[in-house]
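Listed after this line are the structures, all set down as structure tokens.
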Structure P
């Protein structure tokens, strides 16, 4: 079984590797609900207890899918979902963390998930129009009402993390972090450890690059997120393939898959880190979960650090519009 890790100081315990469910409903090819549900069930059988979704995934359809898959198997499962976007005509129309909107979203999410409480509720993106103290105060009252258990932030910057944590303990920060994207190391990770906040890295496999199985942006079908990912385009793609090959060589020498060594590297970075690799297929889930059994020596961690040092990846991690929503 997968080992358990504690995130934050409030008692939240999750499997060391969770399952990001977003790609089951959007962004990466055509959804296959039957295989996605089978993947969630297989995750439960393997000891995964940490499942990540959001109202905006779909929108709305991913929460329904996860809720359907968890029927009759809720015990011991940590369900994480998120609020913070204004959704109009099925598309994101901006951020919205007004207290009344938070309350509406939580009630709607509970209905779609078929649950009486949300284990971990994230603010998906900081809303510049609403002080984070007001946001966290609203969520803390939802905790008092029994609708939420733990508070998380996603892609929040240092100042807002401090301000939020001063109102009510934040258990987890969810942010992009991997061998591929190391922007959290200078300031955010030290702050999380100072405050006793856990870290859930999303896109821990570099949006697929660290698995070694990628194509150029234009080779993906319309509607696939990777068509617009700057790191999949032009010269960025060529340089990034060469960078990923360095991880592949180290993985080959150890007799494991590149994606597995990328996850093992994250797990070796601290027992307060629990990544959520996303997949909608059982075979990839099984590969990801097996990474929890891989132990890296300090020398191997150092070799991976040196293979992909900060700043070595070509291209920004998001488009300009997406980066504008990241609180840095």
Structure Q
């Protein structure tokens, strides 16, 4: 069968597809493909190995021959799953294998914001010196140990962040979710309003839906402590970037660490203008060699399973 691969992936994983007897067309696009491009390039194809930046709107699935779309990502808001399902196309994703890497980056962003690491690094590089020791150093950092973290969405990654925060830093853990969770260490489920008003760090791990889009906005930012830090390694659309930038400039919250953005690959210039109040990374939550290989391998496993007539391993809910 014919498999289309949109953007560069691990060569040995492509060989797995060919070794199974399939024809593979590697588009090797340097960017995500538009819906029109995907519709044209998947004509006559049986499977698509895609990435988060590929836009699979309903038009891609009109009259399609695809049996499966395997996205190398855990999120799937770039795919019209309802349209795919109506066309008989299975959509799969790669959950689980990126949990630890993303949780690690979440903690790294929290610390980078709290301790002003980017600006400290830039200062040393610019001057070639640490300068004299100053007891009243500015900007002074924020203590993390023993404070309270609020987890918005206690799924795999949210739980992994909570575990690191509690066991590693002695943080109290609050969370908001649709149902209660037992995680093996003390956590408290509270309404979002209470979480925002109480937490010293708010970490976002909810899926992006119509209900959660712009969950962080002018009103919810105003509900947070002025000393609080916001971290988003979930989905970019959870945050209204313009209103976050305004809150940072006004000192309504202390800082933010963002790995995902509303309109990737673009980052709103208002955020960049916030200077060291915000730490920005280019969607690298899963970007470790081990994790990215595992993601690609799982996506290929799904393609091979479906093309062999077997059930998908990690299908997206219809």
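All of the numbers you see were taken from the coordinates with simple rules; none came from a lab. The shown structure was predicted, so the numbers you read here are calculated from the model rather than taken from an experiment. Cβ atoms are built from the backbone, for glycine too; each structure is taken alone.
Given a computed value of 19.9 for Kirkwood radius over Cα pairs in Å, which structure among P, Q does it belong to?
Numbers: P: 19.9; Q: 21.0.
Attributed to the structure labelled P.
Just checking, which of P, Q has the largest value of percent of Cα pairs over 23 Å apart, for residues 156-275 alone? Walk me through the intermediate numbers first.
Numbers: P: 41; Q: 28.
Once percent of Cα pairs over 23 Å apart, for residues 156-275 alone is worked out for each structure, P has the highest.
Suppose mean count of other Cβ atoms within 10 Å over residues 108-115 works out to 21.8; of P, Q, which structure was it derived from?
Numbers: P: 18.0; Q: 21.8.
The read-out was computed on structure Q.
Work out which structure the value 4.7 belongs to, where distance in nm of label points 7 Å out along Cα→Cβ at positions 124 and 180 was derived from one of P, Q.
Details: P: 2.1; Q: 4.7.
Label of the originating structure: Q.
State the single structure among P, Q that was used to calculate mean projected area of the Cα convex hull in nm², for residues 84-211 alone, giving 11.9.
Clearly, the read-out refers to Q.
Comparing mean count of other Cβ atoms within 10 Å over residues 68-75 across P, Q, which is largest?
Values: P: 12.9; Q: 25.4.
Top value of mean count of other Cβ atoms within 10 Å over residues 68-75, among P, Q, belongs to structure Q.
Kindly point out which one of P, Q the value -9000 was derived from, the read-out being helix-only ellipticity at 222 nm (-39500 (n - 2.57) for each DSSP H run of 4 or more, over all residues; to 500). Show your work: numbers first, answer last.
On the way: P: -11500; Q: -9000.
The structure behind it is Q.
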